[in-house]
Every structure is written in structure tokens, then in C-alpha cells.
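What follows is a set of structures to go through.
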Structure P
Amino acid sequence: MPLNVKRARLRGMTQFHEPPILSNLTGQLLIATPQMDDTRFQKSVILMCQHDSNGAMGLIVNKPMEELTLAGLAKNLKMETPRFDGAAAVLNGGPVEPRRGHVLHGPDQIMPGSVAVTEDIFMSLHRDMITEIVRGLGPADWRIMLGHAGWAAGQLEEEIRQNMWFHAGAEASLVFAGEAGRIWPDSYASAGIDASRLSPVSGQA
């Protein structure tokens with residue numbers, strides 16, 4: 001799905017204007033713009049799992065943790081050695097509750113308590129889902145992350161007004177892409193925008 005972004009050219013650099021803020025961004029991707037001044041979220045792509053008048057919660061899907069793999073996580077949790085994908089990176093899901101695990105996965109295996117974020121992406125917090133992945137019996141598509149991103153009431157909306165984020169519908173093919181580090185530039189590429197040419201100057205509607 002093309003990102004809902006209006007583009008303009010100024011001094012040879014790409015700028016864009018944020019579309020109207022949706023009242024509920026659940027199931028959307030938040031893509032950081034060059035105006036993002038919080039180093040924890042620069043070049044981040046966040047899958048929004050909850051958003052209402054009380055606040056918002058999401059998971060960063062493109063920030064692999066240094067030196068922590070599925071095999072390392074399994075060892076820390078005293079699980080067996082993974083049958084497959086032991087070298088797969090665990091992701092940094094955000095700065096809130098950094099020791100709490102979340103699993104994003106496809107719809108082919110759902111456990112009690114799994115929450116549908118979109119029709120094709122589910123979130124599970126249960127340890128048993130990680131156990132199934134370690135045993136090679138889990139869903140075909142998955143991402144494991146520690147921590148999450150959170151916003152108080154109105155905070156996310158204000159950040160969007162300041163052009164720190166733009167939003168787009170989440171596609172499972174992008175969230176579960178082979179290389180997490182490619183998700184941010186690929187999000188722009190799907191809108192026909194070359195991320196290397198983005199201007200740090202905010203556009204005006």
C-alpha cells in the first residue's frame with residue numbers, strides 16, 4: 001500500500017507534508033522523519049499495537065539488539081537450543097519495560113491471549129510462543145523484541161504535528177522482511193521517496 005505522503009521538491013531535497021492524524025493508529029506503521037530529535041527513535045519504524053484517548057503503545061520493528069540472538073535469548077530463558085534460526089536477532093522494541101518480551105507473528109499459529117494488530121500480524125506476550133519458535137514449531141513469520149514504545153495521552157499526536165513521524169498502513173511483508181535494518185529505507189521507497197535525499201527541514205502545508 002503506498003504511503004499517504006505528499007511530496008515537494010525544494011533545493012534538490014525531498015520534503016513531505018504529514019496527512020491528517022488518525023484518531024486510532026492501531027495497525028499503522030509510524031516511520032521516523034529526519035525531524036526526529038530523540039536518538040532512541042531516529043530512523044525507527046514502529047508498529048502501533050494500541051492507540052486511544054488514554055495513550056499509545058507500539059513496537060519498534062527495525063532495531064536489532066547488539067549481540068542478542070534467538071539462541072542467546074533461549075539460553076537466558078533456560079530453554080533448549082533453537083532448532084532453526086538461532087542466529088536471528090532479537091529486536092529492541094523500545095525503551096519501556098526493556099526486559100519484557102513481545103512476539104509479532106503471522107496468523108498461522110495463534111495462542112490464547114494473542115492479539116490481532118492487523119489481519120496478518122498478531123502480537124503475543126506469552127513465553128510459550130517463544131518456546132514454540134525455539135523448537136521449530138512456531139509461526140512461519142515472527143519477530144521477537146524486548147521492550148516497547150509508549151506515549152501518554154496526546155503525546156504521540158503532538159509528535160506527529162511536529163513532523164517527527166508519518167504513518168502508513170502496516171504490511172506483513174514489510175514487518176517480517178528478511179533484514180530488519182532495511183525496513184526504514186524500504187518504507188520510504190514504497191512511497192517513491194529516496195530516504196538518502198530527505199531534507200531535515202519540515203515542509204509547510
Structure Q
Amino acid sequence: MTKEELLQKLEIEDAFKGYTPMKEAVLGGWHSDSNVFQFVIESARPRLIIEVGSFVGFSTITMATHLDRLKLPCAILCVDTWLGSLEYWRDKKSMRDSGMELKHGYPQWYQSFLTNIATTKHQDRVVPLPLSSLIAARLLKEKGVTADLIYIDASHNEKDVYDDLSEYWELVHKGGALFGDDWQWDSVRRAVEKFCREKDLSAQYDAVNWIIQKHV
């Protein structure tokens with residue numbers, strides 16, 4: 001699915017139309033250069049990727065780079081509120097360490113995301129969807145949007161991860177996969193294990209990443 005086809009299906013405008021990047025953007029991310037992205041993209045050769053939790057776009061850029069290399073006409077739909085998860089709001093040190101900048105009390109990560117995507121010239125693949133993960137899932141179901149690969153990296157709260165897995169599993173094509181990182185977080189690992197146990201599925205994992213493939 002091309003970006004233009006995705007925009008038409010969602011009935012939204014291109015966020016990058018007429019956009020001027022900032023001079024500086026928040027840089028950083030965690031596990032955004034992991035080999036898991038190359039593995040799942042080369043295996044699935046996706047037509048659409050949904051990323052649930054994009055932060056400032058580094059994992060998005062990694063996936064777009066692999067898609068470019070393979071010359072796949074695949075869009076990436078990025079779902080995020082760009083407001084930050086609980087751990088960023090708990091104390092000033094977490095805010096500072098994450099590069100959280102507030103203007104009039106409001107986080108500026110969305111602007112950093114747009115800037116990072118635009119300056120790396122991946123805007124022709126990327127569609128940001130500034131919604132919570134669960135509201136976005138409902139919208140995608142209403143619009144009939146499904147994907148070959150869905151990357152889950154939003155809230156790390158156990159219930160939130162489980163809810164994201166449950167909602168987005170329905171949107172994965174047969175032969176595709178849900179995948180994510182932070183396997184070393186007890187909350188993430190417990191949520192993935194609970195979901196797999198209830199659905200009679202198995203997860204592949206290493207020290208950081210996990211993958212649940214959809215065979216049927």
C-alpha cells in the first residue's frame with residue numbers, strides 16, 4: 001500500500017504537506033537500530049507496517065531504510081499521542097533524560113518526529129496518526145486498514161501492552177506478525193506471555209525483542 005492509498009483510506013491529509021522542519025529536533029531512541037527490523041521486513045515483505053509508539057521516529061527511519069533497500073512500495077502508519085508515557089512524567093530526571101521539551105506545558109515530540117522523518121527524506125512513506133493506541137485501533141477497524149507487520153512499543157504498563165496486543169492482533173494479516181522490544185521489562189514480558197497463553201500462540205524472543213507470527 002502506498003502512502004497515497006493509505007491517506008485516501010483514512011480520509012486524512014498528508015501531515016508533511018507544506019511542512020518546514022525545525023532547525024533542531026530531539027534525537028534518540030531505544031533499540032531503534034535492532035536487527036529485528038531487517039529480519040521481519042525481509043521475511044514478510046510487507047505492504048503496510050503499523051507502528052504503535054513512534055516517539056521521535058528513529059525506529060520508523062530504520063524500517064523505512066530497509067523498505068528503501070528492498071524497493072518495497074510500503075507505507076508506515078505511525079500511531080502515537082506524542083505526549084509521553086507514564087515514566088516520562090514521573091519526575092524531572094525522566095523528562096530530562098528523554099529530551100522532553102514542554103512549551104506552555106505541552107510536549108513537543110510530534111514536531112521532533114516530523115522533523116526527523118523529513119530531514120531523513122522518508123516523508124513519502126510515513127503517515128502519522130496522533131491518537132491513543134486503542135482509539136487508533138478502533139478507527140483502523142472501521143476503515144478496514146490491516147497490516148502485515150505491527151510494531152508494539154507504546155505504554156509499558158502490563159495491562160496497556162496486553163490491550164494493545166489484543167486490539168492489534170485482529171489487524172495483522174495471515175503470514176504477518178506482531179513484534180516489539182523491551183522484553184527485559186517484566187511488565188512487557190508478562191503481557192506477551194499472557195496473550196500467547198490465552199491465544200495458544202508462541203513468541204520468539206531474545207534479550208530485547210519479541211515476535212508473534214500469525215499463521216492462521
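Throughout, read-outs are computed from the coordinates displayed, never taken from laboratory work. Just so you know, these numbers come straight off a predicted model, no measurement behind them. Cβ atoms are built from the backbone, for glycine too; each structure is taken alone.
To test your reading of the models, identify which of P, Q gives -12000 for helix-only ellipticity at 222 nm (-39500 (n - 2.57) for each DSSP H run of 4 or more, over all residues; to 500) when calculated. Corresponding structure: Q.
Given a value of -0.40, -1.20 for log10 I(q)/I(0) by the Debye sum over Cα atoms at q = 0.11, 0.23 Å⁻¹, for residues 93-172 alone, point me to the structure among P, Q it was derived from. Can you show the working numbers first?
Values: P: -0.36, -1.11; Q: -0.40, -1.20.
Corresponding structure: Q.
A value of 1.1 was derived for distance in nm of label points 7 Å out along Cα→Cβ at positions 77 and 109; which structure in P, Q was it taken from? Working shown, then result.
Numbers: P: 1.1; Q: 2.1.
Only one of P, Q returns 1.1 for distance in nm of label points 7 Å out along Cα→Cβ at positions 77 and 109, namely P.
Can you say which of P, Q returns 3.0 when distance in nm of label points 7 Å out along Cα→Cβ at positions 45 and 165 is computed?
Values: P: 1.6; Q: 3.0.
The read-out was computed on structure Q.
When relative contact order in percent (Cα under 8 Å, 6 or more apart) is compared over structures P, Q, which one is greatest? Greatest value across P, Q: structure P.
Starting from the value 17.3, 56: which structure in P, Q was Rg and Dmax of the Cα atoms in Å calculated from? Walk me through the numbers on the way to the answer.
On the way: P: 17.3, 56; Q: 16.4, 49.
Checking each candidate, the match is P.
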